[in-house]
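Engineer: Below, each structure is written out as structure tokens.
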Structure I
């Protein structure tokens, strides 16, 4: 049995009041969403933006999945989801997005997805093994999950421990892409 020692930090999430630091033109120059997630999303897909925040990736995901696809924007802060909804309406993409409020320790979705993005959020969860198991259960056969963790918060040993935990529950690391903005892994089942 794998230990989950690194998975129970005091949860800290970016408060909605300062969410502008998560979605601005400077970040778009440094971390362009289409470059980061484009290789994993096809038209007609169902995708989950786990810990979507103010929708930095959500809006581009909605464009990529097209009219027949769906994006499930998941966050634990209602105010973040409200920001995503307003942006989606502004861009004419609201009908492609489902907004889901999660608990800090339970996602609570029963929808499967072709692609899941967990960008800078796994380290913020109180029980990493539980969240990874839930995410695995949400992934369709043949689907992929991209996890990116910030190097400033997640050191190499902690990242390797996360990979170990994921392997222990049946997630297979299929790639370690570069240029995604942090420590990255792509998982499949």
Structure II
């Protein structure tokens, strides 16, 4: 059994209790549906928003973006000027298809990359789903005191990332990112 160090316990006692999140769904098909005025079915995005709110945090907004590097990069930059925003999650576009560009759009702006996030996400995914976990390029980083996560968009991947990694550590990461 792994025990949390005394330092970690002390840090976790000093973290913000309520965070403000922004959620971006990176999906060309959903973006096109929205632009046509059609109903958008987004189980992963709805699940993501619900997990955050159920845990007592706030979702300031949820937006759907094209799988487009320029649009995603602009969304990242826009978040930097929102003073009350703590955590930004980009969901979707983290695979290896030619249209999966979320990582390429977001990661160049990281001041610090949290390599362990992607490593642990893939490890947990491997335990749950097997070797297909190697296809995920999930990543996280910090910039300007804000925490950014890039996760796959499937409901199972969202649940894994949010319940097992993001919610347990987001406040702790925010605290350190702002020191």
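No lab work stands behind these numbers, since they all come straight from the coordinates. Given the structure is predicted, the values throughout are model-derived calculations rather than measurements. Cβ atoms are built from the backbone, for glycine too; each structure is taken alone.
Engineer: By the measure FRET efficiency 1/(1 + (r/R0)^6) of positions 58 and 130 (r between Cβ atoms, R0 = 35 Å, to 0.05), tell me the structure among I, II with the highest figure. Please report the intermediate quantities before stating the final value.
Structural biologist: Values: I: 0.90; II: 0.50.
Evaluating FRET efficiency 1/(1 + (r/R0)^6) of positions 58 and 130 (r between Cβ atoms, R0 = 35 Å, to 0.05) on every structure, the highest lands on I.
Engineer: The value 17.8 for mean count of other Cβ atoms within 10 Å over residues 146-153 was derived from one model only; which of I, II is it? Please report the intermediate quantities before stating the final value.
Structural biologist: Numbers: I: 17.8; II: 25.4.
The read-out was computed on structure I.
Engineer: Which structure, out of I, II, was relative contact order in percent (Cα under 8 Å, 6 or more apart) calculated from, if the result is 27? Each step should come with its number before you reach the end.
Structural biologist: On the way: I: 21; II: 27.
Source structure for this number: II.
Engineer: Out of I, II, which structure matches -8500 when helix-only ellipticity at 222 nm (-39500 (n - 2.57) for each DSSP H run of 4 or more, over all residues; to 500) is calculated? Could you put the intermediate results ahead of the total?
Structural biologist: Working: I: -8500; II: -12500.
That value comes from structure I.
Engineer: Follow-up question, since we're still on this one. Using volume of the Cα convex hull per residue in Å³ as the calculated read-out, with 108 as its value, let me know the right label among I, II. Please report the intermediate quantities before stating the final value.
Structural biologist: Values: I: 108; II: 120.
Among I, II, the structure yielding 108 for volume of the Cα convex hull per residue in Å³ is I.
Engineer: Quick check on the output: 15.0 is mean count of other Cβ atoms within 10 Å over residues 122-129, derived from one of I, II. Which one produced it? List each step's numbers first, then the result.
Structural biologist: Working: I: 20.0; II: 15.0.
Considering all the candidates, the number was obtained from II.
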